[in-house]
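Structures are listed in the sections that come next.
Just so you know, all these numbers are worked out from the coordinates, no wet-lab data involved. What you are looking at is a predicted structure, and each value in this text was computed from that prediction instead of being measured. Cβ atoms are built from the backbone, for glycine too; each structure is taken alone.
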Structure P
Amino acid sequence: MKFGVFLPNGSNGYILSAGSPVYTPTFEHNKAISIEAEKQGLDFVLSMMKFRGFGGETGFWDACLESFTLMAGLAGVTNKIELFPSIALLSQHPAVTARMIATIDDISDGRCGLNIVTGWNSPEYKQMNLWPGDSHYEHRYEYATEYLHILKTLWKDGRCTHNGEFFQLNDCRMYPTPSREIPIVCAGQSPTGKQFVADSGDFQFVTGPKAKVKPGVADIKRRAQKAGRNVGVFALMQMVIADTDDEAVRLTQEIVQRADIGAIENMVSSATMDTNKEGTSDALKGALEESVEEGNMVFMAVPVILGSPETIAAQIDKVAVDTGIDGICFSWPDFVPNIKQFGEEVLPRLQCINAT
């Protein structure tokens, strides 16, 4: 089992509530988080990218540090932890992305990967005149497949000639090439998204109710095996950790009671524009009625593990055994102290830590 951090490079992290810390993202905060995560022996940090937030009383994601610049900065202040910036495909040409990753690979001495984001929130791209039209909802993984082919060709050969549906490159060159094969992550949840990961990715992030994680893991493993590949599966989870179970429940209840209804409504409204079935949009809309443990919308439809260190360790071990996941990417209400407590009091209790 491996463990990572979903960095809060957007306003307020991943909780839509005034009952959780409300802040503007800074490099110093993300630096402190990454250094603490590395100190506690976590395996990776991943930053997202959002060009337009969802407002509400907390200004959720209205401010966002650019993912590649952030990870380049973190590469210079860390030594071991893996770094995964996120590329919103519509925002950058693949030749530019390939060069940015090669640069971070050099700065980090071979610790950089890439998270692929196909784009479901059209308003953030329309504001920059980058939205290709609503047909993108149906064809975004064809776009992603072509995009990733160009990336991998440039990383491998340093040059690429390509004449495709979406991109044309004429002996495009990119040196230096990365020091290793760049690991690719994607959180595609629709059948098409899962097939994209099985065919081209190295890791998939699964989201949604815990009951769906096990069949989700089995599905991606089956697809990957059929494609002659091996794909790891990481779960996305939130953690509310406290000294006692009662205190963790109290903190969670306060977060739910002070939910940022305006931001939630704005996010769900954007999601309804996406016609891709069984994908991220369906998960967000369905999360309005879910329990906290199964992924309520206040926690961005991500399941919550809550309790004392002992209780959380037992829950993680159970999830590992029940689902067969290869790792978990966590977020917390208060990242630095919560990661410290997780590393010092939860990790030593885990039975699954050396299981894979």
Structure Q
Amino acid sequence: MNALSKLPSPIGMDKQEIINVLLKEEYGYLPARPYSVTATLEKRDKKFCAGKADLLKLSLNCKAEWGEFSFPVYYVCPKGKQNVPCFIHINFRDLIPDRYQPTEELVDNGFATLTFCYKDVSSDDGDFTNGLAGVVYPNGERKSDDCGKIGLWTWAAMAVMDYAQTLDELDKSKICVVGHSRLGKTALLTGALDERFYCAFSNDSGCSGAALSREKTGETIADIMKQFPYWFCDNYYKYVNNESALPFDQHWLISANIPHKVYVASAEGDLWSDPEKEYLACVLSDEYYKSHNMSGFVHHDRLPTVGEYFHDGDIGYHFRAGEHYFSREDWLYYIKFLKF
């Protein structure tokens, strides 16, 4: 692990300096935040989870200086409870429950969920004329440092957090953001930009998410910019096959989640994401967290083995068996880490 000391370090930089670098060079600057977020009830299922919770389909209405945008959000909360912790889940589908969200088990463990489908915010492609993109980029064109789709999905997750602040039954100090794969990248960026979260959970986020870019195996910046350039700002093209020129690496994104907790999950068979580089990014983030009087990443001085988890610090991690997937096992590790 001595080679890690050669990577650019954020030590000595304040958080906003780190974020400015990440936004300018990788994710792009987001649209202005909404000044008003309200919800309209579209549908209610009072018998959800055998009557243990209501399932509400809401339309979240956001007003900002550039215009208005609405998208659907699904809310589930255990009945009759107060001070309820909550996951804001950026999901691939609008199904409740979903194979990536064991909703009844979360309810049984005392958690509420606010869930939205990322494609309801803007499509997962290079079309910047639909959804939120069509409102903030009226001609479908972006400047080199304007955000791509990850930034737009992040914007939506923060708008959901705005709405969560209005729900009396939720414990506002115990709201977490979570996502898998490209949406794990989104969750990390959301946590970095919004300090109201208790924790940001990144599940198998890999390249340009939790995994270090230098000397990476599996997916590289060249791979991701060939297939998914619209996730990022155009400035990120500068680092295709040129990782050594990066003025940062992905541990900066993890580090920027201070002052709250952050968590990275890896899977043994998810070689495209490169579990080793995800783990080492947590190792590198330890120093920045400790420099801000937080407990950092409590870990062994070696790579993890399958089934190991590290929950004693403000940076959490687990390494499970299996492939690239958001599993029930991952959720149970997250619940265990929170210890509410």
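Among candidates P, Q, the computation of Cα extents along the principal axes in Å, for residues 13-196 alone that gave 50, 39, 29 used structure P. Source structure of the calculated read-out (Cα extents along the principal axes in Å, for residues 173-212 alone, 30, 15, 12) within P, Q: Q. Matching task: 18.9, 56 is the computed value of Rg and Dmax of the Cα atoms in Å. Pick the structure from P, Q. Label of the originating structure: Q. For relative contact order in percent (Cα under 8 Å, 6 or more apart), the calculated result is 17, so let me know which of P, Q that is. Value 17 for relative contact order in percent (Cα under 8 Å, 6 or more apart) corresponds to Q out of P, Q. helix-only ellipticity at 222 nm (-39500 (n - 2.57) for each DSSP H run of 4 or more, over all residues; to 500) was computed and gave -7500; which structure, P, Q, did it come from? Comparing all candidates, it corresponds to Q. Given that FRET efficiency 1/(1 + (r/R0)^6) of positions 269 and 301 (r between Cβ atoms, R0 = 25 Å, to 0.05), derived from a single structure, equals 0.50, which label among P, Q identifies that structure? Attributed to the structure labelled Q.
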